[in-house]
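Derivation of every value follows stated rules applied to the coordinates shown; laboratory data play no part. Since the model is a prediction, treat every value here as computed from it, not as a measurement. Cβ atoms are built from the backbone, for glycine too; each structure is taken alone.
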Structure P
Amino acid sequence: MGRARGRDAENPRIRLQHGGIAEIAPSEFTSGFELIVDGTPQSHVDLDDPRHLHFEYVVRMGAVIDQLGATASAPLSAVHLGAGALTIPRYIAATRPGSRQQVIEWEAPLVELVREHLPLPKGAAIRMRIGDAREGLRRLPPALRGRCDLVVSDVFSGAQTPAHLTSVEFYREIAGLLAPDGVLLVNVADGPGLAFARRQVATAAVAFADVAVLADTQILKGRRFGNLVLAASASPLPTEWLPRILAAGPHPAKIAQGQEAVAFAHGAQIVTDADATASPKPDSSLFLR
């Protein structure tokens, strides 16, 4: 997340299917561009260096991804739910040549905007699919089932994750797509108290044997609104991740894993399709700096 800004008439923009506005604007404080949807910064892209990750939660996702596979440069099979400006797919294409990636995005106009103004690197094997993220999972090639190294769920309608992408049924569908040692990464946005995030961790723990949470220390303590990264796998998440992820920054960072993750979700109710709700909407003042 970032800050809201006044619109520049020269920034390319389109109207989305849900009625909102998406635009691409130069980043104010670093190199590259930001995709802004209804005033909320959702992605940062540096066309000159796709390895440059700017948003804090994306840096932490990148640090986890760097630990996957036999080596840090080994190609991955990845599925991305929610495209944004394709920051993570670009990062994987740059750091792991030969990776095969599938991206499922609801907003066709958004994909067209990004492709035109933030073109993908030549040779990147990134397949775009238009449609609902959950329905798109079911339409992926059968050969992918049980073989994906990575699934990234970063889906927002405006500033909220849709309810049907928060349930145990949803997480079980993802678990069926991943290889035995494959990893799910979820962008979870929540505010003080972390009621939504705690339910998400408890819910993911039903579908996966091991779950961890990565975030800024103040966010993980529930003191302010922000983004947490939920990591989950059918296999134990290796503890050797911890030093490298913490060293990757931004600082101060905190990881809840093992019993600490269990304690984080203690008492939280499992989310099902029958009672799922969208993630909390941040106050608009959050993006004003």
Structure Q
Amino acid sequence: MKVPLQITKQEILTFYKPVNPLAHKGTQGHALIIGGSYGKIGAAVLASKACLKTGCGLVTAFVPKCGYQILQISIPEVMVVTDENEKFITNISFQAEPQAIGIGPGIGQDKETQKALFDFLKTNRKPLVLDADALNILSFNKSWLELLPENTILTPHPKELERLIGKWESETEKFENTIAFSEHYKVIVVMKGAPTFIVNQNKIYRNTTGNAALATAGSGDVLTGIITSLLAQNYIPDQAVRLGVYLHGLTADIAVEKTGHQSFIASDIIENLGKAFLELGN
């Protein structure tokens, strides 16, 4: 296996774009987060809030009806569109014109949700981040992977990765299979873990930020929001994904001195994004 390129501050600063002093919300990108189902609306909340806190000018959340009040109350800055179904997503339709879309956090695997994902993928041409149950649905409908736009970003944890690429006997085999998968479907795979690796066809990156505090519920939903936000702000996918995992890990490095590893939760990632951006600016 080729030696991974390290994702360091120095490397990030070669393409990081500070905010233009003349920016307004219309120039800062519009992102759409599609997620949530009954009992898992929190995943859509975390992804949407992270999306906003990463600098996106406008964020719309598409959720089942049961998520409407929760989203409106917990993040008043986010616009909300609902499915006609109360408990899960059955038909993805929206008027918004987002620059990027994140789909998967908390959506569940209901048969109607699977059909909704298929119908969405057939027509979508926007830059895309796929996470959580969107990945699980694809893992047992592998032919649908052909529908993904080039450079779509997939963010599996180890179990989700295994469902997509099959079991592996060694680390080498895991990387070989992930590279083959990435090359075949022309997608970018974020191999979440300690450390996190990114496989973009023949390029492999190893993240240098982050610690065990990130091993907590909702951490991945936040990462989806962060990367979707960066895509909406016109970072190319290869840059959005590197900056996204770097910032995500950096929040834990900044916060852990005060929270400890045990008491750090996914909301702390969001709370520390400002400090992570300031750290990049220093």
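Upon calculation of P(r) over Cα pairs in 10 Å bins from 0, in percent, for residues 157-212 alone from the atomic coordinates, which of the structures P, Q produces 24, 59, 16, 0?
That value comes from structure Q.
Of the structures labelled P, Q, one was used to calculate mean count of other Cβ atoms within 10 Å over residues 21-28, giving 10.1. Name it.
Derived from Q, not from the others.
To which of P, Q does the computed value -7000 (helix-only ellipticity at 222 nm (-39500 (n - 2.57) for each DSSP H run of 4 or more, over all residues; to 500)) belong? Please list the in-between numbers first.
Numbers: P: -7000; Q: -13000.
Derived from P, not from the others.
Rank structures P, Q by mean count of other Cβ atoms within 10 Å over residues 165-172 and report only the one at the top, that is, the highest.
Comparing P, Q by mean count of other Cβ atoms within 10 Å over residues 165-172, the maximum is at P.
Using relative contact order in percent (Cα under 8 Å, 6 or more apart) as the calculated read-out, with 18 as its value, let me know the right label among P, Q.
Traced to structure P.
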